[in-house]
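Following this line, the structures themselves.
Derivation of every value follows stated rules applied to the coordinates shown; laboratory data play no part. Nothing here was measured: the structure is a model prediction, and the numbers come from that model. Cβ atoms are built from the backbone, for glycine too; each structure is taken alone.
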Structure I
Amino acid sequence: MFKKQSLEKLNIPFETSKQASIAAQVLKPDPQLRPEEFKVDYSSQGSDLVVNFQSVDDRVLRVGVSNVIDSIKTIIETIDELQDF
């Protein structure tokens with residue numbers, strides 16, 4: 001799949017396991033622009049969202065991680081807003 005690999009893992013804590021699971025489910029359908037250069041997998045473990053990244057190089061990894069973090073930030077903000085309802 002990838003000639004040169006950069007592998008990274010990111011654990012993001014949520015307040016509950018339900019929130020982590022929802023975040024993983026919301027992120028999974030997002031298509032990657034260049035799947036031959038960057039791959040991301042989402043799962044939840046307890047109250048953590050676990051994100052595994054794989055890319056052809058560090059530059060692609062940096063851009064991909066930045067985009068994923070922006071999406072996670074939006075999910076966290078949405079959870080915070082809807083928490084009171």
Structure II
Amino acid sequence: MKRPTKPEDWNEKSVRSMDELGKLVREVRKGQGMTQEDVSGLAGLGNRFIIDLERGKETIQMQKAIDVLGLLGLELIVRKT
């Protein structure tokens with residue numbers, strides 16, 4: 001089964017690790033035709049942060065990650081399982 005790459009291809013996605021979040025960010029970014037440099041420039045962040053986020057680095061700053069998600073048209077929702 002092909003994984004959706006554009007946000008309009010799915011409504012909700014469960015993410016349970018930084019690795020999964022990084023992969024999702026990469027898929028959405030590429031689906032929107034953006035480079036890592038595009039995202040870092042628009043977010044006012046260093047390119048290293050975007051690289052680390054997409055690689056699933058566990059020690060990234062959460063607010064910056066939330067800012068990147070917002071820039072890509074995503075939001076973080078926390079739900080009790």
Structure III
Amino acid sequence: MQRQGNRELMSIDEFAQLLNVTHGYVVRRLLRKHVLRPVIVVGGQRYVLRPKAEAYSRKRKRIARRALRELARVSQEAGLYP
């Protein structure tokens with residue numbers, strides 16, 4: 001973890017671990033599509049703002065939980081899930 005001024009930064013590898021995805025996924029899917037801008041480069045290492053990264057993680061988990069609840073509901077209605 002790095003600090004720049006009073007902003008906390010998270011490396012791309014730390015962010016990938018937080019999301020439980022690969023480094024390449026973070027770079028290809030999130031950074032190139034401008035989901036996590038700005039990207040700060042310090043000595044060749046890329047960092048994202050920690051609050052923004054953590055907010056993205058919470059949003060992703062919330063969406064996944066909602067989808068799982070919906071799947072369980074549909075399965076129960078179809079009689080596939082007791």
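Structure values in brief
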item	result
At a computed 2.3 (distance in nm of label points 7 Å out along Cα→Cβ at positions 21 and 69), which of I, II, III	III
Kirkwood radius over Cα pairs in Å - structure with the largest value, from I, II, III	III
If relative contact order in percent (Cα under 8 Å, 6 or more apart) is computed and equals 31, the structure in I, II, III	II
